[in-house]
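Alright, structures below, take your time with them.
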Structure 1
Amino acid sequence: MAPRIGELIDSTRDHPVAQPVVYTRDLTREFGVSRVLDGLDLTIAPGEFVALLGRSGSGKSTLLRAIAGLDDGVTGALEVEGPVAVAFQEPRLLPWKSVLANTALGLDAKNPKQVARQALDEVGLTDHADAWPVTLSGGQAQRVSLARALVRDPRLLLLDEPFSALDALTRITMHRLVLSLWQRHRPAVLLVTHDVDEALALADRVLVLRDGQIAFESPVESARPRNRDGAELVALRTRLLSALGVD
């Protein structure tokens, strides 16, 4: 069984000079006869924004769940320097609690409501603190999910396709918000997405998961905001699509 979240692996000889936030070596996950992760190696540096692409069923969410400490069935070396926060595709708000109570849920702080209000202010939802989740739009609900993650001041933020159910204009707004929050707080981020353009717009580095391993990776060196029509991004987009099996 892999070491649990926060535990250090025994040997440091393969470590980079700087202590990574995420470090895996030979990470494997099997479901019956199906091997979803097959000896996967991954390192994420402090403050790095990484996007993980892959076809449906390639193991993206399986990897994210393992890193989050939600799957103890993986084998191999796994080290994560916390605290860790997760925002899922669905906001997963408790319908019987207010927006403020959802944001402060489980928060270990001297004044959790005050800290939660500060987080809601950062995502532009101060006026919705007393609202019920059922009254929120999809974008507003995802803002609450982000606030609930950020209120824990994570060293690692895991985003599991949090924008996939949003309309195009709301997604653009959420992209800008996530970049703003990341630049302000500087956690390491692992974003799981199916959207190549989303990955290129947000990440410092893009990865493609295929056959249980990282089959392709590349830095994204263009400055933000990024010009989708720039020659460098167009070429990288073509390479990513090819790695995903799209001609």
Structure 2
Amino acid sequence: MNDHDILAAFKEKVCGAVEIEKKGLDRYIVYTPFAFDDGDHYVVLLKREGNQWLLTDEGHTLMHLSYDGVDIFKGQRGELVKNSLADGGLQNRSGELVLNIPDGQYGDALFSFLQALSRVQNTALWTRERVNSTFREDFQALMRESVPADKLEFDYADTAHDPDHIYNVDSRVKGPNSDLFVFAVASAQQCQNATITCYHFERLKRPFTGVVVYENQESLTSRSLAQISDVVGKQFSSLGQRERIKQCLQTAAGGG
């Protein structure tokens, strides 16, 4: 593949915001919109080792997470990290995360690589202090109030294509023609997870409309909001827009 074909494969399988920059012989920086919760972007490079093309983070991901003093390879957390890497086909080479690209499948490889990095970061977040919030409970209560039980499903995943429930939708509203995927977003990481999940379903050519309900939209960065705006059709700044949210849900379910 030439540079143009590689970039086209990345854009098709991941998103149109991906770019590449040549840095030396058989070495490219891959720019994506995906980032850690502090705003630093994932480091991704495409390079050749011998006759093999691969993707690597050059040790950046685990180094970045180590700034929090978290040992993500201990206990149950460590098992989940190892499983996340194995599921994506990544190798941990003394802290460097690497994915060999099989048979010219550049786009699929980049998608798997980014998803694995995101899952590793999510696992690391377990050890950080969280502010207790009733946001998710209030969100689910509003969903139940607005949508008939036979048309509502929480924590939905397409098990035929995603048996491990990697790409979960907070709430699925079954519509007469296509589904409404509703995400409850209270943090930058949840915003990014929702973005990646929507890209996953776009990649499967699954008809749906994405909706986001924020705990507090003003608390998120402009970068996070810009990324998710590319893949969802409607956004609500908080549960304070209760009546507008209910109308949206009831219309999608065929009852409004």
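Read the figures in this text as sums done on the coordinates, not as results from a lab. Everything numeric here is computed off the predicted structure, so don't read it as measured data. Cβ atoms are built from the backbone, for glycine too; each structure is taken alone.
Values as computed for the structure displayed
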quantity: Origin of the derived value 25 (relative contact order in percent (Cα under 8 Å, 6 or more apart); candidates 1, 2); calculated: 1
quantity: Label whose coordinates, when mean count of other Cβ atoms within 10 Å over residues 200-207 is calculated, return 14.4 (choices 1, 2); calculated: 2
quantity: Identity of the structure behind -9500 (criterion: helix-only ellipticity at 222 nm (-39500 (n - 2.57) for each DSSP H run of 4 or more, over all residues; to 500), calculated), options 1, 2; calculated: 1
